[in-house]
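Multiple structures are listed underneath, in structure tokens.
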Structure P
Amino acid sequence: MADSQNIPEIIIAGPVDREKIDSILRHTDWLVCPSREDPMPTVAAEAMLYGIPCLISDAAGTADYIKNGIDGIVFPCGNITCLTEMMEKCIRGEFNQKQMGRNARKIFEKYFSMEAFEKRFMDLVEDIDF
């Protein structure tokens, strides 16, 4: 972490409130989620809400929704070399970050929005045999 303190583009915010989260996400180009085990990281869904593409490990449940290179980047969990290479490509602009962000927003709307939740919930309720 000491090395990252000298890089102004890297911000380690620590615990923040909801307002600060919104502010951070409004100024974020990529979300890096290198989780080793996480069934559904909320942070990735929130990034997609803001149209931010994710660079995410395949151990995170959200990776199942991402088409690699289309809506975000999925890398093998624990593969530091691959993560480093993908981060370097993101920084160099080798991916169409804006288009990936638009595609990520579509994932949010389809699977994680309140409307999507309500529809899935109502479908379940309608399938119940009383």
Structure Q
Amino acid sequence: MAANVMPVRFNRKDALALWHDVTLSSVRASDQALSPRQLVILTSIYLETGPHTVRSLAQKMGLTKSPVIRAIDQLEARKLLRRCADPRDKRSIIIERTAQGTNYLSQFADNIRKNLKNTGQVA
């Protein structure tokens, strides 16, 4: 957490209400509402240093590769990420960011900030 950011404390009901409001706003704002699995994969690729592979994402999530591949297929079809050959090992495929994915997550982050501000707990 950044040094200049104060942590927000929520009770369980407030935390669930915030998650509900963010999710509801996301569903209303976009025809590309993502499943929790898809959102974890997408945010992992954008927040964590790569390279990202199906195997590394599956390990992180504690899943087999099959459900991760299905989620990546759906995200790639929506152009929120892409598969590319690893330049260091052409047999390996890495998962990369796209401009549309960056835009989606920027809007999602703005939605979180707006809903957090609406709780009155953050200036």
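Assorted remarks:
- For the structures shown (P, Q), relative contact order in percent (Cα under 8 Å, 6 or more apart) is largest in Q.
- When distance in nm of label points 7 Å out along Cα→Cβ at positions 60 and 92 is computed for each of P, Q, the one that comes out at 1.5 is Q.
- With helix-only ellipticity at 222 nm (-39500 (n - 2.57) for each DSSP H run of 4 or more, over all residues; to 500) derived as -12500, matching label from P, Q: P
Laboratory data are not the source of any read-out in this text; all were calculated from the coordinates shown. Small disclaimer: the values here were computed from a predicted structure and weren't measured. Cβ atoms are built from the backbone, for glycine too; each structure is taken alone.
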